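Colleague: Got some structures for you, see below.
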Structure 1
Amino acid sequence: MSSGRFITLEGSEGAGKSTAAVAIARWLKSRGVDLVVSREPGGTALGEQLRSLLLDPATGDLAAESELLMMFAARAQHIQQIIQPALDRGQWVLCDRFTDASFAYQGGGRGLQFERIAALEQWLHPTLQPDLTLLFDLPVEQGLQRAGKRNSPDRFEQEKLQFFTAVSDAYRQRMHQHPERIKQVDASQSVEQVLREAQQLLEPLL
């Protein structure tokens, strides 16, 4: 590969993007892509510690602003330590969530102004944007039903239907604002069909 590509996966709870990420990574590597796989929040030692705090139900209620700033603190470290160096080396980066998730969860879900999130985005990574974002989309109730099968729901998974409806709406709003970058994948399909659809969207970048 002559130049790095930055691919992100987004979606609300139960959309199956984490499962899809494993299959997509395997497929990209089979096509000869030099790939780095990561996630947000996380990807670095600091990011993983912040992830634990953000997802742990014992953390309890956080001010929406605190939650947003913790996400961006993890993201700053992630960009500087993992994402940008990999892209500079010509590698591809496949990341489970990125800044679109902040617009969806802290903007849509928590009700923070999109302008505030955009200001942080502009400050932290003014020129770095994914080459392609796959938005795994399915009805909110179906996603929650899937997520509900997990043994111990995390701090976000414990939220109510209204929260996830707002998250889903915010994701769709982002997709309509950035149609050249954010492409919808029907996550209500079988795993095989989801992967096939994702591959079709990724193929032009190879």
Structure 2
Amino acid sequence: MPGVRILEGCEVLSLSLAGGRIRELETRRGRLRAEAYVFCTGAWSALLAEQLGLRLAIRPMRGQMLLFGASPAELKRMVMREGRYLIPRRDGRLLVGSTLEDVGFQRLPTEAAYCSLKASALALVPALEGYTVEAQWTGLRPASPNGIPYIGRMPEAENAWINAGHFRNGVVLAPAATRLLADCLLARRAIVEPGAYGWDAERACSQPV
């Protein structure tokens, strides 16, 4: 895309705040400057918000998943029960998810989760007994109070915005959340009332659930 530079694996180390504005970011690849800054940093959002003197109620919640090497022929659609789900993929594999663990930023997969997820999968589809588990991995979900994301301007810096805290629904909510943030940034009529997603002192200091 013309005019856009993407820096992958570019960790933000600190930010410089002066006159009520973010002046620049210090990253592992040098200093970066912009007219506006958007915090869409998932489970790590609270760590950056602290540098603005803000307490943000977003914390990481670990989720572990399994991938079976193949899916039984009779499983044609997604199956869900008691917080667990099986998703047959187009490549013939089967995704099994997921745990929900409040363990901070620990990302290592565990044997306990492996056994629990496999047991849930076999309870839902006993025919999986004959299939091999190819992979196990983890992700960190950005949990926010009541699962409601923060979308809009952040206090303490007039050129700082946030789009974070989507918990388990980031992919599903991404198009609408991005549109709402763009509406706010460009001062145009929003697609939905933005107040419910804006910064609120009581919500910001409450505990995510």
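Computed from the coordinates by the stated procedures, all read-outs in this text should not be read as laboratory data. Because the structure is a prediction, the values reported are computed rather than measured. Cβ atoms are built from the backbone, for glycine too; each structure is taken alone.
Colleague: Taking -5500 as the value of helix-only ellipticity at 222 nm (-39500 (n - 2.57) for each DSSP H run of 4 or more, over all residues; to 500) derived from one of the structures shown (1, 2), identify that structure.
Modeller: It must be structure 2, since only it matches.
Colleague: For distance in nm of label points 7 Å out along Cα→Cβ at positions 76 and 100, which structure out of 1, 2 has the highest calculated value?
Modeller: Of structures 1, 2, the maximum of distance in nm of label points 7 Å out along Cα→Cβ at positions 76 and 100 occurs in 2.
Colleague: As an exercise: FRET efficiency 1/(1 + (r/R0)^6) of positions 20 and 140 (r between Cβ atoms, R0 = 30 Å, to 0.05), calculated from one structure in 1, 2, equals 0.95. Which structure is it?
Modeller: That value comes from structure 1.
Colleague: Computing relative contact order in percent (Cα under 8 Å, 6 or more apart) gives 33 for which of 1, 2?
Modeller: Going label by label, the one that fits is 1.
Colleague: Taking semi-axes √(5λ) of the Cα gyration tensor in Å from the coordinates of each of 1, 2, which one would give 25, 21, 16?
Modeller: So the calculation was done on 1.
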